[in-house]
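The structures considered in this document are given below.
Here, each number is a calculation from the coordinates, and none is a lab measurement. Predicted model only: the values in this text are computed from it and were never measured. Cβ atoms are built from the backbone, for glycine too; each structure is taken alone.
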Structure I
């Protein structure tokens with residue numbers, strides 16, 4: 001398991017840095033603090049924040065290069081803010097009323113204000129990187145970091161467009177799906193590692209290698225989410241184990257079943273996914289078909305393939321084992337995650 005002391009040290013440093021960006025009194029900042037889990041809708045302190053995994057990975061990448069991880073805090077904050085901007089907008093686009101067992105921003109404050117809050121979160125991500133009072137990184141490296149961040153933002157949008165278009169498509173392939181999540185999830189994981197490394201070192205081989213590691217890790221992480229979204233323990237994940245099915249999400253288990261199920265079962269599954277709404281009866285049929293083709297085991301095997309690919313990328317860098325220990329332990333802890 002990842003060293004909990006170091007993980008919490010990075011997380012605390014990241015939270016402190018983010019607090020300098022989210023502490024203004026304008027009502028929009030109240031929405032942002034609510035979204036990241038620091039307050040309830042009345043502004044009272046809560047403890048509902050996430051793991052800040054992408055930001056922590058950014059700091060671990062900086063540490064892996066032998067640099068001072070605090071030099072990459074602007075990149076870590078920027079990545080976390082971009083991630084949360086995308087979540088606010090995704091919740092609107094998916095009409096999701098709940099995130100982390102709480103009402104989403106749009107559910108409380110409405111669509112227009114939630115869109116505005118998401119836009120503000122994106123702008124703050126840029127300010128996290130570009131405000132010269134926050135760090136003394138050379139301008140050339142800052143411009144490169146901003147290009148990395150914006151490229152990831154564009155990929156997020158491309159991935160979300162594909163994801164939304166999948167809702168009305170049945171002839172999807174596994175490669176279609178892997179391409180979509182590479183944009184939607186893999187890109188920001190890659191950016192997390194690229195930013196951490198590029199703000200701490202000038203070694204291009206190391207920077208590119210850590211980025212490739214991040215892309216594979218992001219794919220593995222998303223595939224785990226696909227499994228947990230259908231078979232996870234709601235008490236642990238904080239998310240309904242029926243929502244992905246009722247919302248007709250074309251996650252990997254569903255796409256695999258649509259292609260693998262026998263003739264009659266495949267047609268039945270296709271018919272169900274063309275209905276306007278799904279309920280418990282349809283859910284039971286879907287789960288039976290998923291079980292009949294071992295969709296859970298297949299999804300887990302593909303996730304493990306990308307975990308192995310990420311570990312191979314890390315091995316190929318030839319860095320001293322001690323310098324990559326935290327990244328390796330994070331991979332191992334993610335392999336065991338239940339939420």
Structure II
């Protein structure tokens with residue numbers, strides 16, 4: 001029989017939203033249990049210099065997440081290295097199955113699963129993943145010392161990765177489908193001034209090309225979006241930085257969503273369409289997607305959970321089946 005654990009507040013995810021929720025829930029004496037997930041610390045663990053975290057002119061992303069985890073632990077949040085594989089939000093207490101086999105039950109749940117990198121969806125991209133194609137400059141940039149590298153994208157992530165990769169590469173080519181970037185102006189200014197970076201406008205990736213034995217990238221085939229002309233650029237690394245998609249698979253058939261998978265919350269709160277379930281961070285935020293806003297929502301989620309539990313008399317709900325339509329879209333929240 002699988003081991004089972006019960007907690008007042010189960011926090012799923014461990015980025016700025018999850019750890020901040022852990023701090024506030026622990027301070028509220030809710031004895032929260034946080035399950036870190038597949039990527040403890042979230043996206044900031046794959047970021048180098050963070051310059052927009054209040055109180056730190058510059059801080060390394062991984063270092064910041066180590067400090068946040070330590071803070072949550074110090075406040076009394078229990079942090080577990082495990083992965084939630086399924087959630088049942090149809091009745092309370094809510095149930096979470098995990099990769100370790102442990103079954104977690106909770107009176108309230110805070111979802112902070114964040115987002116993950118998007119890919120181009122090309123067969124050649126899939127073929128060379130881990131062999132020259134990457135979505136993490138911090139993880140893999142070191143392997144391309146003295147090599148030519150291509151970065152795909154036009155937002156903050158793409159520009160940040162291009163700038164970071166200049167620490168290793170002999171040349172970085174930034175490829176973008178349009179003729180202007182979406183990145184912050186200060187980042188664009190640094191990019192355009194950098195002698196190692198070249199920007200290629202109005203192009204998209206047609207194919208990643210490379211050697212078979214050993215498997216490795218040797219170049220990239222680009223298509224001009226205006227003329228259709230094909231250009232080949234030699235490179236040893238291709239870094240895809242075209243954005244992220246919310247990690248909402250656990251609740252895709254249980255909670256209302258918007259904008260392609262972001263969990264819907266009530267305006268001005270972190271309440272989802274199921275009472276007792278709260279969402280914070282990049283899982284619900286398709287607009288700002290900043291570490292500081294995620295942390296703020298983590299705080300909100302913990303306070304919302306505290307108030308909601310108090311309204312329930314701070315007592316566990318014993319096997320309460322949620323009726324059809326009770327705070328959830330039709331067809332959700334009932335069995």
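Of the structures labelled I, II, one was used to calculate FRET efficiency 1/(1 + (r/R0)^6) of positions 94 and 182 (r between Cβ atoms, R0 = 25 Å, to 0.05), giving 0.10. Name it. Clearly, the read-out refers to II.
To which of I, II does the computed value 11.5 (Kirkwood radius over Cα pairs in Å, for residues 6-53 alone) belong?
Derived from the structure labelled II.
Looking across I, II, the calculation of Rg/Rh (Cα atoms, Kirkwood Rh), for residues 198-253 alone that yields 1.14 traces back to II.
Here P(r) over Cα pairs in 5 Å bins from 0, in percent, for residues 86-173 alone has been calculated and equals 3, 12, 17, 16, 17, 14, 11, 7, 3, 1, 0, so which of I, II was it run on? Of the options listed, only I reproduces it.
Thinking of I, II, which structure, once distance in nm of label points 7 Å out along Cα→Cβ at positions 126 and 238 is computed, gives back 1.4? All intermediate terms of the calculation are to be shown ahead of the outcome.
Working: I: 3.0; II: 1.4.
Matching structure: II.
A value of 3.7 for distance in nm of label points 7 Å out along Cα→Cβ at positions 70 and 214, calculated from one of I, II, originates in structure II.
With helix-only ellipticity at 222 nm (-39500 (n - 2.57) for each DSSP H run of 4 or more, over all residues; to 500) coming out at -7000, pick the structure among I, II it was computed from. Kindly include the intermediate steps, with their values, before the conclusion.
Working: I: -22000; II: -7000.
Source structure for this number: II.
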